[in-house]
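So, here come the structures, one by one.
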Structure 1
Amino acid sequence: MLKAHAGVDITHIPYKGSGPAQADFIGNQVPLMVDSVTAALPHIQSKRAVTSFNRSSQLPDVPAVREVVDILKAEVIDLYIRSKGSEPAPTGPAEFDRFISNEIAKWGKASGATAD
């Protein structure tokens, strides 16, 4: 449902529990994680985002994921990305999909590697 409503192409990665999934999410090995509030509460309290449509009444200071969809347009994020030597490139799902497809083709042709 998240995939359909957000208009993004995401892949389900099965984990053996919240712990290993949270470790990969916190370590930026995966860009998104959906978990129960109970299991993720310590991390949710870090105020990244919750995946509910609206803010949780138990965590009113944590934004809902729909509030951070345009995060690359936020000045603080723009400045952070630039401070790391990169250029922000906010795109829509279709444009991002084209970019990734082109990159896979380009690097696959150059290296002989395939995306699984």
Structure 2
Amino acid sequence: MRHQKKQHKLSRDLGSRKALLKSLACSLIVHEKIKTTLPKAKALKPGVEKIITRAKVNTLANRRLLIKSLGKEKVVKKLLEVVGPRYQERKGGYLRIVKLEPRRGDAAKMAIIEFV
């Protein structure tokens, strides 16, 4: 049974899944809107919302933690200087998932994940 199992596995092992979510998070922060499959968008949302909450306070400790989790200093710089101050007054709910029609090749459920 899957009681209390909140993590989406996405048919990948741990290393591949972490790399995929890290890459999707960096793309989302840089482009502010990405088109992906619905399960990937749902798996990405909680992690990125925690990252944005951390980016609202621009301290050296938070910068280092964000670099540790995202791996790219350019992305962290945009996060701390642009995205974090934008949501300073907002308590949560920074992302929106919009469902699209299925992909033509394999009928996978597609979605756009974007900043509110």
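Computed from the coordinates by the stated procedures, all read-outs in this text should not be read as laboratory data. The model shown is predicted, which means the values in this text are computed figures rather than measured ones. Cβ atoms are built from the backbone, for glycine too; each structure is taken alone.
Couple of notes before you dig in:
- Taking relative contact order in percent (Cα under 8 Å, 6 or more apart) as the measure, the highest value among 1, 2 is held by 2.
- Among 1, 2, which structure scores highest (criterion: mean count of other Cβ atoms within 10 Å over residues 32-39): 2
- Origin of the value -12500, where helix-only ellipticity at 222 nm (-39500 (n - 2.57) for each DSSP H run of 4 or more, over all residues; to 500) was derived from one of 1, 2: 1
- Percent of Cα pairs over 18 Å apart derived as 65 - corresponding label from 1, 2: 1
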